[in-house]
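Each in structure tokens, the structures are laid out below.
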Structure P
Amino acid sequence: MKNLLLFLNLFLFNFCVSAQYLNKDFNDLSLTSGGWSTQIIIDTTNWFVDSFGGDDFVKATNYSNGQNIPSNTWLISPAVDLSSATQPMLSFETIMKWPGPALVLHISTDYDGTSNPTSQGTWTDITSLAIWDVDNTTWGNWTPSGDVDLSSYISSSTYIAYEYLGSANSGSTWEIDNILITEGSAPPPPPPGVDTLSIYDIQFTTNTNGMSNYDGSQVYTGGIVTALRDDSSFYLASGSGAWSGIYVYSQDYLLSEGDSVVMDAEVAEFYDLTELKNISNLQVISSGNMPVINNCNTAAANSEEFEGCLVKVTNATCNNDNPGFGEWIINDGSGDVSVDDLIYAHTATLNTSYNVTGVTTFSYGAYKLLPRSASDVSEFVSVKEQTNYGFTFYPNPINDNLLNISVLEPVSISIFDYSGKLVGNQLLNKGLNSVQLSNLNSGLYFIKCKSEIYWLSKI
């Protein structure tokens with residue numbers, strides 16, 4: 001069982017707390033000392049070392065001579081030897097200002113250290129595991145990333161990279177400092193006779209009634225807290241995708257979202273909701289972690305597979321604003337799902353489309369989404385963008401495979417993914433064109449038309 005072995009490797013081995021694998025504070029005013037490097041993918045914008053108030057840091061911006069320049073540049077670490085590590089943790093600090101794309105944090109264990117990272121090496125996006133500065137109105141204070149767990153990427157040659165993106169329309173200025181990879185703290189081993197299981201192991205089932213195969217068993221497990229209820233019970237997630245979340249019934253612990261915890265618990269079924277109860281020996285391993293949000297449609301959110309998971313549905317229309325009990329119903333075309341007020345209450349408007357983030361629970365015979373705060377509910381806005389070249393494209397985001405593009409003259413476009421990799425190009429005729437995007441996965445892309453770049457989202 002891969003999940004079981006991974007969990008064991010993650011939590012049960014002893015290690016030295018003082019180990020340090022990477023330290024870059026830029027106090028030597030050198031961008032490349034220690035084996036660091038940069039890769040310019042688009043234009044000539046690059047990272048550089050800057051200083052302010054006696055502090056030295058690395059910086060990236062696409063603003064030059066009074067305008068934003070389309071850009072994509074990577075700041076790449078040297079090969080980090082984590083072969084002796086058991087729970088390596090990455091931490092850093094960020095400051096940003098001005099609206100624009102977020103930084104992207106990547107990790108690879110097969111990069112060659114010199115090639116274009118968009119075409120060589122397998123890079124995993126771990127941006128969501130870190131905390132980032134989000135206030136683009138002021139320089140503010142440095143924002144700690146929290147501990148980013150790199151246990152799944154242990155190798156003798158592990159690379160991390162920060163990818164900066166900017167368009168002709170926007171671009172933030174980003175600063176990074178105090179990049180560290182150190183050994184984390186080890187949780188205690190499970191008590192004798194208690195099975196060590198991942199949340200996936202506990203939740204996955206082929207039973208038509210959704211009952212866990214471990215109902216009634218004592219287990220040792222852990223994950224990241226994704227949501228809290230008023231009674232101190234909470235939701236826990238480990239990894240991403242189906243079967244990765246679970247409800248924890250407890251009134252004994254005061255936790256925060258983002259806490260990474262391990263515990264002894266009993267698996268139980270409560271009116272067909274799989275839960276953990278009788279919690280003991282709970283320990284907080286780290287705090288400030290960013291839980292993974294699973295993007296899915298409303299049908300998936302209304303399913304056993306995503307019970308207990310933190311999910312997000314997009315462009316879902318409210319077709320019933322008051323079925324009772326503080327609920328409202330949304331549908332993105334795949335099927336209904338109820339939104340419940342158990343954690344946060346939102347007054348919905350009939351026939352309005354929403355983006356909703358929340359944990360999936362099961363009660364009174366139905367699955368329901370539980371938003372955690374006001375920031376988890378927003379109205380969906382379809383964007384129709386007009387450029388100086390008469391280049392118009394819609395809808396944005398797109399939720400099917402056709403993008404409509406209108407131009408005043410024949411022109412060629414190129415489509416890049418979020419990493420800067422070219423994924424398509426097409427010659428457009430004057431007037432309205434339909435561009436087929438069935439080959440693209442859900443995510444963020446940008447379209448280059450002449451000298452301008454425009455952002456596109458596919459859901």
Structure Q
Amino acid sequence: MEYRIEHDSMGEMKVPADKLWGAQTERSHENFEIGVGIETMPREITHAFGILKKAAAIANHTCRPEKMTDEKLAAISAACDEVIAGKLNDHFPLVVWQTGSGTQSNMNANEVIAARGSQIAGKEKLLHPNDDVNMSQSSNDTFPTAMHIAAVIAIEDKLIPAAEKLIATFRRLESENEDVVKSGRTHLQDATPIRFSQEISGWRSSLERDVELLHRALEPLHELALGGTAVGTGLNAPKGFDTAVAREVSNLTGKPFVTAANKFHALTSKDELVFAHGAIKAMACDMMKIANDVRWLASGPRDGLGEIHIPENEPGSSIMPGKVNPTQCEAVTMVAVQVMGNDVAVTMAASQGNFELNVFMPVCIYNFLQSARLLAEAITSFNNKCAVGITANRDKMHHNLYNSLMLVTALNPYIGYENAAKTAKKAYHDNISLKEACVELGFLTAERFDEVFHPEEMA
């Protein structure tokens with residue numbers, strides 16, 4: 001491998017000749033051999049750094065045109081566009097498990113953008129990583145800014161649209177099954193009747209509420225720490241830089257980002273991410289319930305509930321021929337478990353805001369973004385490979401409904417709770433119908449039973 005010599009404040013470093021990063025990135029690459037090639041800093045963060053560095057250059061050009069010249073702005077902007085487009089991903093090798101402030105990842109962005117920008121401009125060393133690309137910034141305000149940008153994009157552009165597709169599928173299934181009455185279940189025991197469309201509406205409504213919660217969580221995430229620099233005072237940043245850079249981030253993303261009202265809070269507290277991840281966890285909890293409901297209802301095909309059919313996607317067993325399993329449901333539930341575990345990591349990381357800086361930021365955003373990405377992809381997969389193909393097994397629903405002892409609840413107004421309980425117990429003990437039990441106990445005549453007993457009207 002060919003190398004070139006780069007230097008930083010600590011001295012010279014050998015850097016692979018074909019890579020754009022500099023000495024500080026190389027030091028981190030060598031110092032933190034933890035999860036190399038596997039737990040790389042999320043590409044969402046790399047993308048966010050491209051956005052914020054371009055926005056910072058534009059804001060600096062407005063506030064400090066004598067330092068951020070037209071030439072430098074053009075070079076930085078062009079390099080940032082390539083970062084945003086993912087064209088320079090190979091030049092961002094650093095792992096999550098580095099300094100807790102994300103300093104090395106900030107410098108990775110500075111070095112790559114400086115090197116690539118100088119290449120584009122055709123002038124060697126036109127751009128300095130610290131003096132130009134990092135102008136008016138600190139790792140301490142850029143990394144939390146990148147976290148918020150990445151979090152907003154993940155929620156608004158990936159997770160919410162995925163949920164809305166599944167909501168639309170459930171709404172269609174509701175309309176298709178309005179006439180289907182089935183046995184309800186509470187405590188995994190038979191309960192009074194319910195329309196299948198009503199059961200589906202519960203799934204739909206829970207996701208609609210989750211989307212609502214995610215929208216509420218977006219507002220505080222729109223606040224950016226950029227402009228606080230090292231400790232929140234804004235040292236070395238010109239007046240108006242914070243508002244100008246937030247405005248430019250908004251222009252680049254199309255999202256309503258604003259500068260944080262209190263930079264001391266913005267640098268050290270991660271409460272917005274805890275709150276937002278709580279909303280993600282809430283959706284994961286609902287998806288766990290929905291997926292479990294679907295696989296229970298589809299259990300069988302002969303010896304389970306068997307009340308719905310789901311698409312058969314792949315063979316389910318290496319030994320039992322013809323077996324088909326609810327694999328999409330299982331994937332969703334595993335993702336839900338991962339999200340719940342990630343919530344603990346996000347929470348613990350957010351609690352480590354010692355004095356003027358949180359030093360658990362990489363692990364915080366790593367788990368946050370994994371949750372948003374996995375859940376969005378799991379919901380999409382569940383929708384496309386399972387939910388869209390759900391059909392009611394009407395015969396089985398009808399059989400189970402009329403076999404349910406809890407239909408006796410309809411008799412409460414006519415024979416009273418205690419007599420209805422006696423009817424149900426006798427029917428179960430003697431393995432006879434509710435009608436036969438009620439008539440044998442003398443509570444109603446057969447004719448009167450038929451007059452008042454209408455299971456479909458109970459839903």
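Using distance in nm of label points 7 Å out along Cα→Cβ at positions 47 and 375 as the calculated read-out, with 2.6 as its value, let me know the right label among P, Q. Only structure P yields this read-out. Taking relative contact order in percent (Cα under 8 Å, 6 or more apart) as the measure, the highest value among P, Q is held by Q. If helix-only ellipticity at 222 nm (-39500 (n - 2.57) for each DSSP H run of 4 or more, over all residues; to 500) is calculated from each of P, Q, which structure is the one that comes out at -1000? For helix-only ellipticity at 222 nm (-39500 (n - 2.57) for each DSSP H run of 4 or more, over all residues; to 500), the value -1000 is produced by structure P. Assuming -0.60, -1.19 is log10 I(q)/I(0) by the Debye sum over Cα atoms at q = 0.08, 0.14 Å⁻¹ as calculated from a single structure, say which of P, Q it is. For log10 I(q)/I(0) by the Debye sum over Cα atoms at q = 0.08, 0.14 Å⁻¹, the value -0.60, -1.19 is produced by structure Q.
Comparing distance in nm of label points 7 Å out along Cα→Cβ at positions 63 and 215 across structures P, Q, the highest figure is found for P.
Source structure of the calculated read-out (distance in nm of label points 7 Å out along Cα→Cβ at positions 175 and 239, 6.0) within P, Q: Q.
Read-outs throughout are calculated quantities, based only on the coordinates presented, and are distinct from any laboratory measurement. Nothing here was measured: the structure is a model prediction, and the numbers come from that model. Cβ atoms are built from the backbone, for glycine too; each structure is taken alone.
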